[in-house]
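Some structures are shown below for you to check.
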Structure I
Amino acid sequence: MKNIRNLNLNDKKVAIDGVVNGYSPRITSHKASHAHYYASKLKYLGVKDVTVISKKENIHDYDVWLIVLPAEFQGSFNVFGGATDDLAKHLSRLIDFKGKIYIADQEMPNLGEWINGRKSSCSDDFMKLDHDLFSKYCEDVEPISFHLDSKGMVLGDSHCISVYRPGYDMCRNDGKTLSGALKKGGLKSFIEDPITGHNIEHLICYWMNIDIRHHLFRKGKDLATHYKKLLFNYEEQLKSLNIKNISIVEPLWIEHESRKLPKTGYFLDTPFFGSMDQRKSIVDITINQFRAMCKRNGWESIDWPKNMLNEDGLLDFKYMEKPKSVHLSREYYHFDFSTNEKNNKFFNLFQN
């Protein structure tokens, strides 16, 4: 797979978009941050004219189309409203586009097969789509690796994009718990993989939110033993990496239970497990444990501003993705992906 460093896009007008699903223009969208992450990498490499486009913008106004599939993409596309005329028009952009088309960090899926599979129930215009032609065009979409071989890396679950730093590589593992990350090959398996990173001098680790939300309190009477072992293994595996500079991001505070979450945020049909007071307490304990761990090893502990808490000591909804999600709004990430500068709106929250 060709690397992005080997492409010369500096004088090109680059659009970032999906091919079936698009991205929200709202800065509050965590989902759209996946596309803006790629825009940040292009800007870091000197590409000045790069835009994550919305449905209102015309892909044909650009020289290059970088297809970024949703972070949660698992081989098939989900669409709301079915195989409609509007969807057929949207898909036809792939055939009509005159510039160069690339896809980020993966092979282009066979869109023709997907289209053909939807024709059992579709609109007239969708039925007219030449699925064989789409299959042929998909074969010509060139995959591009965005691995920068950087000396900095962000590692964690889906929350880790909120602490991403421009110029770093990121190994994002949606749905992965800290407990799961430590098993089998452990943290070393993420670092030594030649695609996700090597020669790391600064590692930023952000895990634990999923463990706290869904898993710890399912341990029942074994909670204390499991928790102690979990943190011990985390520290020992980090030490074994022999990376000079390590930063551990503290878990985010929990929000009020009244917040509605999409089913993608559920586990075993529940949005969380354990009472609000239990989970709030374990967050506080984990923060203290992480800080002690960092102090013992000379690592950095990255905290969250207390001004993000409401009067009940819970994460205020206004800092979270809208209308519903477990994630922060991109508006309060550590870095502004549009400028690759520190996000002052976030860091100003540390001020009293």
Structure II
Amino acid sequence: MTTWFHIDRRYLEHHNPEGHPERTARIENMLSLEELLVGSGVSALDSDRRATDEELLRVHTPAHLERIDATAGNIYTMLDPDTHTSPQSSEIARRAAGALLDTVDAVVKGAPAKGFAAVRPPGHHAESDRPMGFCLFNNVAVAAAHILEHHKLDRVLIVDPDVHHGNGTQAIFYDDPRVLFVSLHQFPFYPGSGAVSEAGEGEGLGRTVNVPLPGGCTDGDYMDAFERVVLPVAREFDPRFVLMSAGYDAHGRDPLGGMRLTDDGFDAMTAALCGVADAHCDGRFAAVLEGGYSTQVLRDGVEVTVRRMHTGGEVATDGFVTTPAGTAAVNAALEGARAHWKLDR
């Protein structure tokens, strides 16, 4: 099985104001990771692809593209209090989305295969018509639409364990029965969405599953949510491709989040999703970088994720400890999911 890893120095050309947490060091500190992973049998994926208007317009409005493209060449543009562009940002955002599309194409072509695109700017907060939360284009949504429309795979699972709710991804697919969006996130927290009651609408009712967790949750709490909610729903959905919005800001050492995950928790979540991909999707699984604002935590987390993608196998979770607040939150999410899925745990 081939595991692809993509990273590129060009992502350093997107700049935020000094002191902004989504900074170039996030990628710069991972550049040497490529050689290390390739030495372990992972394959480097080079990409020179710019997401086209057609590919972006599957999930974004024409006005949104025009707004982002209009920032090209400007020294500094503030799109919202958290979201900024520099002269090359619109170009780099297209290349970030394009690199994930190349990763998806490589995974489909080489199945069973897996891939990780370490790109920036991130994407999961970007809505169809609104950049926000450091995000310009919604990379994972662009990839899901590409899988549906170009590769004709009719069910895509997106799992988002970033500490912040993926409001943009949820909104884009809220009424689409072909996409199951599952988010585990700190709540209440930025951006304020992601309650259990947000479950989709129309034909997409039940295809959004939120697991809002209180601050302080542990590896055990997250794996309890996986075992009781995420994995049963995913198996019932029977996906044809698995995507992960790989955020690492739920780590206990991240400066923005309030969770207590460790590398072991990220390893276990990745192993669980690999299991879903292997059982339902001929191994098709791709992840894209979202949040994570400690550069060392980010590097370590990405390495753990890619190595698990490559080696496969299960992770022992017997020693993981749950918290009472986490268990109560998972119970609530389980009850919400039961309204739409055949869950017995």
Structure III
Amino acid sequence: MKDTVGLVYHPKYLEHETGSHPETADRLRRAMSLIEASGLKDRLTVITPRAATHDELARVHTMDHIKGIQALAARGGGRVDSDTVVSPASYDAAVLAAGGVITAAVEVWQARSKHAFALVRPPGHHATPSRAMGFCLFNNVAVAAHYLLANGLCQRVAIADFDVHHGNGTQDAFFADGRVLYFSSHQMPLYPGSGHVREDGSGKGKGLIANAPLPPGCGDDEYLMVYRELFAPLARRFKPDFILVSAGYDAHWSDPIASEQMTVSGYAQLARMLRDLSDELCHGRLVFALEGGYSLKALAASIKATLEVLLGDEKIEDPLGKPRGGGHKVDLSGLTGEVKRVHGI
């Protein structure tokens, strides 16, 4: 029997207008078009999200930040910084994005779906407790993790972040928390510049922040090795009740704003590894939430592949294939050795 998989989506996500910007509504339009045209939507449970409340957002963000985004949208919008845009509908889209990841997590926790994918925007993992940045307004995954913890559904949550950029906002939210394992694989050097190996938490959170800063040129083999050799043993030691994934697909070789070499097939293998790990550790409680990914064809194909893996499919189509030139191996032995030393694995 195939697993039941939930898909959280709402057309209001398209109303977050960004103009000529990499993070555009076409990202979701293209993904939903492929999901529908392929017949995949008929195999999914489509879930309508609810908006996150101020109290739910305030577990991560200051009230000044929340009300500031709300007021800026009400005034007609504007730029928070050179990268981050607010339009008149952005606040409503952003609270629905954060609420969408909560909705997905509750769906899985209550076993109505074994796994779920939150196809949301704006993305979230750069949003810090007090600042919108890096295309992100509210930290969707951090808000959902806090919801699970605050409502007594979980005692420990693991977050895997394979976006090509470091999730500085998620790291900040849980740096000293002690109830959340945050693991990020990201290209370095690259925006926002954080995510060094020695950034490993403080206080109760010491050792629960784990970063794998990857050099440019890393592809499927390198990413899979990092998750097998670093994230998996950390997660097994931590024993999470739930795994949330900040799923950014901008490490794909065709992405215009990064320099890694992942393929759609590689993302499928990574999703399969995370699925199997969730089955092993936490009864399959696994939610993917969309972060980055700016090659429209690669993004749509990678989301489709992830959903197919969650459904239990074995054969996954990769319409883009391998990177031009075939890619090359990158020696990560120094990096993995350093991470293992810092974290005692």
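Laboratory data are not the source of any read-out in this text; all were calculated from the coordinates shown. Everything numeric in this text was worked out from a predicted model, so none of it was measured. Cβ atoms are built from the backbone, for glycine too; each structure is taken alone.
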request  = For distance in nm of label points 7 Å out along Cα→Cβ at positions 261 and 301, the calculated result is 1.7, so let me know which of I, II, III that is.
outcome  = III
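As an exercise: Rg and Dmax of the Cα atoms in Å, calculated from one structure in I, II, III, equals 18.1, 55. Which structure is it?
Matching structure: II.
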